[in-house]
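The structures come next, written out as structure tokens.
What follows is calculated from the coordinates using simple rules that are stated; it is not laboratory data. Here the structure is a predicted model, which is why all the values come from computation and not from measurement. Cβ atoms are built from the backbone, for glycine too; each structure is taken alone.
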Structure I
Amino acid sequence: MLYFARWKVAAILGVIALGVLLCVPNLIPRSALPSWAARQVNLGLDLRGGSYLLLEVDLNAVVRERLESLADGARTRLRNANIGYVNLGTDAANRRMSFRVRDAAQAEAAAAQIRELANPIPVRGSTTVTQPDITVGTTPDGTVTATMSEQALNDRAGAAVEQSLEIVRRRIDETGVSEALIARQGQNRILVQLPGVEDPGRIKDLLGRTARMTFHLLDENANPTATTPPPGVQFLQGEARAGSPAPERYAVRRRVEVDGANLSDARTGQDSRSGEWVVNFAFDSVGSRRFAEITRQNVGRPFAVVLDDKVITAPVIREPITGGRGQISGNFTARSANDLAVLLRAGALPAPLTVVEERTVGPELGADAIRAGVLSLAAGAVFVFLYMGFAYGFFGWLANIALLINIMLMLAALSLLEATLTLPGIAGIVLTLGTALDANILINERIREEFRAGRPAASALEAGFTKASGTIMDSNLTNLIAMGCLYAFGSGPVKGFAVTVAIGTVVQMWTATTLVRLFVSWWYRARRPRVLPV
């Protein structure tokens with residue numbers, strides 16, 4: 001009790017010194033710090049101000065895409081199998097594709113062709129057994145239907161939301177917004193918090209675009225001014241041109257010749273001849289090989305670049321392009337070209353996103369929240385200090401010193417983790433301020449009981465710290481378990497509260513059982529009192 005090895009003393013003082021060093025960067029602007037030292041506590045949306053967006057993934061688009069893919073595959077397979085059909089169409093509301101064969105006797109053969117277009121999905125609760133994602137049936141009049149199963153819908157929806165989450169994160173990172181919070185909320189929603197962003201207009205534009213780029217051949221025999229396109233063709237609008245009364249209309253084949261998913265890079269640049277802003281892109285090995293093959297086989301034919309169902313450009317292929325690189329030109333400004341490059345680098349969303357809720361928090365409200373949090377922390381500290389000082393005398397003031405170090409070490413840990421501090425986090429610090437002295441109260445009461453029972457001062461001090469340690473450990477472990485449950489099952493603000501309280505709990509156990517014990521040891525060896533001031 002009365003002896004601490006020198007290495008223990010050095011280790012304790014080293015921890016305190018390290019805590020001070022980790023807290024210092026919070027007093028210096030981030031721009032003035034070297035990258036290796038720029039570890040600070042980040043302020044959340046409610047403290048710093050910024051924008052709050054709640055996005056919803058359009059799951060109907062996921063269904064439509066699967067059904068359209070199924071319909072395209074059905075056209076090819078039925079044509080190759082010489083099976084005549086009519087009324088091929090899709091019904092997204094009922095998750096169904098259907099058609100009627102001309103000869104009812106071929107209905108089963110047509111159904112067999114459609115079944116081969118099914119994708120395997122895992123059976124619920126199993127990782128090895130699979131089932132088809134569509135159910136194919138026939139009727140006596142020769143109608144064949146393919147319906148997506150409920151399990152297939154859930155699998156595709158879950159994958160679409162997870163993929164959208166990652167792409168949203170990449171797009172926001174590309175814009176340079178720091179400390180953004182991006183998290184899934186519910187079945188098909190994504191929460192985006194952007195601290196410091198007061199006008200989220202550009203972010204909304206970036207997140208609202210699907211940015212799916214595909215390359216298609218044009219159907220030169222189709223008339224783009226017709227009312228309905230021929231099978232396998234779709235009419236798409238082009239980009240509006242300066243001086244043009246209306247955007248040009250294109251007859252684009254539905255078949256995707258090259259997918260933008262095979263892009264490996266996209267950068268802005270300026271055309272050396274015209275000076276216009278352009279986007280230069282490069283394919284990966286698979287895309288380069290496919291791009292070279294298509295351009296080699298279709299020299300002299302127009303080739304459309306389609307972004308989100310709009311034709312950006314449709315140049316004629318003059319010669320095979322074998323380098324895996326290309327250029328997108330249009331009426332771009334420097335900003336619009338850069339935004340398109342950001343979208344292409346981040347990847348395409350599997351389904352459109354819509355903003356269902358939007359809030360903006362001004363920096364003045366954040367400053368008020370910080371002021372209120374600091375005042376509550378200061379008021380709580382004053383009352384706690386006074387209580388400990390009057391209730392336990394000198395030992396109470398030693399506990400107060402340890403409490404100040406406790407708060408400093410909490411901030412140091414949050415800085416090391418580069419955690420985001422929110423109002424719930426401040427509430428966690430205030431709560432920890434009150435509970436941090438529970439351990440000291442247990443120790444002081446135990447010392448008081450042992451001394452009043454007739455034990456010498458040194459023996460009473462030893463017994464107080466030793467016997468109270470088990471109780472302190474048990475009570476704080478239950479607190480840590482509760483915080484672990486909050487972190488595992490809670491949302492963003494609840495998780496921040498749980499992290500703050502958990503860090504404070506661990507730190508206060510150390511300060512109460514080790515740091516205060518060191519202070520008491522120093523005092524006892526210096527004074528050798530017969531009566532304990534407790």
Structure II
Amino acid sequence: MVDIFPLKSQYKHGEKVEIKVEINDYSKLENSYLLCKVYRLNNIIITTRKEIEDNNETMFEIYVSDSDDVISGYGVEVELYSENVLKESAATSFDIVHEWYDAPRYGFISDFSKNDLDDSKDVEQINKYHINVVQFYDWMYRHHKLNPPQSVFNDPLGRELSMDVVEQKIDYCHKYGMKALAYGAVYGSEKEFFEEHKEMAMYKNDGNVLDFANFIFMMDINRKNPWHDHIINEFYEAVKLGFDGIHMDQYGFPKEAVSKINNDKSIRHLREDFPKLIDDTRAYIEEKGYKVNLIFNAVNNWPIDTVACSNQDCMYIEVWPPNITYGDLYNLINNAKRYEPKKQVILAAYMKPFNKEENTSLESAENATIMTMATIFASGGFHLLLGEKNGVLTEGYYPNYAVVSESFSQKLRKYYDFIVRYEELLFDFNIVDDSMTYTGGINGEYVFNGCEASPKAERDKVWTLIKEKPGYKIINLVNFAGYQNMGWNEGKANLPYKIEDIEVTALVVENVKGVYVASPDYETNKAQKLEYECILHEQGKAIKFKVPTLKVWDLIYIEV
């Protein structure tokens with residue numbers, strides 16, 4: 001089989017799911033058929049057979065019974081039989097949600113030149129990663145005036161862009177069930193606007209204007225300043241154009257500034273102004289009759305404490321030093337969820353090893369990316385990394401993305417297939433993290449033998465994340481065996497050492513129905529059933545089982 005994927009990045013309850021299967025040459029297949037199996041976790045819920053027809057693709061239409069689950073992931077496996085003999089198989093995933101922000105797989109687009117007209121290959125590829133919300137980065141005419149005066153224009157850095165392409169890319173995203181968000185800096189303006197409206201700017205305490213390299217000037221977003229209403233109206237105009245919402249950006253500084261509106265100097269604490277701007281943006285646009293989606297950039301976790309509960313759809317954190325270790329990524333996600341447990345967390349963790357200036361080998365960059373993804377996903381977060389056609393972000397200026405090889409693209413797809421298939425065990429809002437209270441130190445509810453284990457992400461150890469939700473006990477094992485460098489954004493010459501036969505003892509009070517393990521590192525994402533035995537435990541009765549192989553990341557779930 002050439003490929004298999006759903007025709008949309010995500011589905012709503014009640015929607016028909018369409019799975020496309022591409023095969024090299026149907027004409028050589030006689031007396032052949034395809035068997036499609038749909039899994040919910042380890043259970044087959046649908047089996048469909050289709051005879052081979054004389055064309056190069058087949059479509060399976062799937063109808064899943066509606067449920068009250070906020071998010072539900074499904075695995076799809078298609079087998080090709082000829083003369084009743086299994087010839088080959090392939091797999092993909094899909095999910096069904098109430099709203100996109102229940103499972104926000106964030107991606108990007110940054111190329112909008114005239115050469116991109118009628119080119120949908122980037123969005124087609126994004127769809128194969130199941131990315132369901134796309135940031136249109138630097139699509140705009142100016143930071144202070146988003147929509148251009150004419151179709152073809154030069155952006156602030158001199159790139160020639162086409163508004164026809166921007167609008168066409170929005171349509172492509174909608175075709176694949178994706179939301180298209182317009183990038184917009186909340187306080188950015190070019191010099192010409194600042195020169196005419198100096199009273200709207202923010203200033204340092206020495207009286208000089210706050211600017212970014214004498215290129216972007218920072219305007220005062222508080223409600224008393226006319227800029228507040230100006231930028232909100234610019235966001236509204238972008239939504240009128242066809243965007244589904246706004247990616248509201250800031251630069252992480254200043255945190256405090258001086259306002260000079262009406263010659264009345266005052267100190268602005270931006271941590272207080274940001275949530276008001278977010279809330280006012282939604283209220284203004286929705287009062288105009290448009291549904292709007294909002295994501296705000298809490299740069300390096302600032303100020304997540306005030307914006308988490310604002311009227312935005314997700315929590316989004318752009319990661320920079322000093323958040324440099326795998327443990328830091330986990331802490332960012334866990335900390336954000338404490339402020340707002342009913343919103344998902346997205347980390348913009350750019351993989352600088354792919355930047356050519358880093359002189360990192362391609363293999364080392366790929367290994368680092370796998371480890372970072374495993375850390376973020378196992379921690380219950382989403383990762384902004386992928387976009388364009390097999391592009392990965394290496395820095396904060398998105399047009400400088402790198403393009404990965406086709407072989408690594410397949411690995412990336414396998415990881416994204418995995419997080420979709422098992423999303424209710426990774427991202428469900430009812431999941432409780434017990435890692436620091438159930439294993440390690442004095443905690444004896446979960447014991448791991450056959451490896452050096454730790455409830456923290458530590459060098460040369462297996463990281464054990466213990467979680468639970470109604471009906472399931474969940475164990476994520478992330479392997480750092482052989483790693484002395486725990487920097488997530490540094491090249492890794494090798495993947496961790498493979499570990500076999502990890503023995504797990506788990507104190508489970510409920511009756512156990514089954515134990516399963518799945519991994520994006522296995523040949524197939526299908527869950528394997530594990531044999532277990534009941535043993536005596538100082539606190540009662542426990543179960544004991546072995547995890548056969550740990551490469552990078554294993555997901556174990558105990559059904560109770």
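Brief remarks on what is shown
- Structure responsible for 0.20, with FRET efficiency 1/(1 + (r/R0)^6) of positions 203 and 419 (r between Cβ atoms, R0 = 35 Å, to 0.05) calculated and labels I, II on offer: II
- At a computed 0.50 (FRET efficiency 1/(1 + (r/R0)^6) of positions 139 and 459 (r between Cβ atoms, R0 = 41 Å, to 0.05)), which of I, II: II
- Distance in nm of label points 7 Å out along Cα→Cβ at positions 115 and 435 derived as 6.0 - corresponding label from I, II: I
- Distance in nm of label points 7 Å out along Cα→Cβ at positions 11 and 483 from the coordinates reads 2.1; which among I, II: I
- Origin of the derived value -6500 (helix-only ellipticity at 222 nm (-39500 (n - 2.57) for each DSSP H run of 4 or more, over all residues; to 500); candidates I, II): II
- Given -0.32, -0.44, -0.87, -1.04 for log10 I(q)/I(0) by the Debye sum over Cα atoms at q = 0.06, 0.07, 0.10, 0.11 Å⁻¹, calculated: source structure among I, II: II
- The maximum of relative contact order in percent (Cα under 8 Å, 6 or more apart) over structures I, II, that is, the highest value, falls on I.
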